[in-house]
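Nothing in this text is a laboratory measurement; each read-out follows from the coordinates by a stated rule. Computed from a predicted structure; not experimentally measured. Cβ atoms are built from the backbone, for glycine too; each structure is taken alone.
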Structure I
Amino acid sequence: MIEKCSPGMVIIDGKEYTSDLLVVPPSPVEADEGRQTLLIDRIVCPWKRKADLVVTLADLTEIIPAWPKVLIIGTGFSDQMKLVQEVRTVLSNRNINVIAFPTDQACEAYNEMAASAKTACALYLK
């Protein structure tokens, strides 16, 4: 659960992060091994991207193998990060719903959705 979110900082399950990050749910294989009750398998921090304010498929290689139902992308507190159309198209073809919000709203959406649908999250903290 995301407990607090503000510019430059997020607290997830009691741990503070100060760099952009990915919240990765368990993969289908891990779920088959009895880990399906976990909402978060791991956090990738820092989340490195090829371009600072653009999200491409290459930037999501940690998330795609987990096959989430939903990917929530926090686009920054001023909504400045953009997704290339290929991200929406390819993930939609894989039945992954991509939702992009300013980061504070993305954190709220993640908390609302994570318990009911396998949800991944990518957060830009600036």
Structure II
Amino acid sequence: MPISDSLQILVIEDEILVGMLVKDIITSLGHGVLGPLVHYEEALAAATQANVDFAVLDVDLDGKEIYPIADMLTHRQIPFVFCSGHGPMSIRASHRHIPMLQKPFYARQFKAMLAKVGVAAASHISQ
């Protein structure tokens, strides 16, 4: 993959093993990863200041809801998806229009989600 096609993706996930899996999926698709970030304060700082192209947000982070972070990314016009093992009804009604990946997910599902939200997702991994 040409360097110009590589995205920098913010991963906010407080379950270490899940975060490592998400990071592995993203890097296998040829993208860079910031994170996984496991603490609310560092995640909010990254959402406010980091130079990223896309983000993956666990709905419940360190016992706190992720919605202020989601709102900051929306304000900065950074596309993102929620990631949850609890299904779409675990998302606050005001945020259900945001795409969601159901845990667990695979590289092809993540790549399809990038395409669905309009993020370039060229990769060297075949579907």
Which structure, out of I, II, was Cα extents along the principal axes in Å calculated from, if the result is 39, 34, 22?
-> I
Here distance in nm of label points 7 Å out along Cα→Cβ at positions 78 and 110 was calculated and came to 1.7; which of the structures I, II was it taken from?
-> II
Comparing mean count of other Cβ atoms within 10 Å over residues 6-13 across structures I, II, the largest value goes to II
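If helix-only ellipticity at 222 nm (-39500 (n - 2.57) for each DSSP H run of 4 or more, over all residues; to 500) is calculated from each of I, II, which structure is the one that comes out at -4500?
The value was obtained from structure I.
Upon calculation of relative contact order in percent (Cα under 8 Å, 6 or more apart) from the atomic coordinates, which of the structures I, II produces 31?
Details: I: 31; II: 25.
The read-out comes from structure I.
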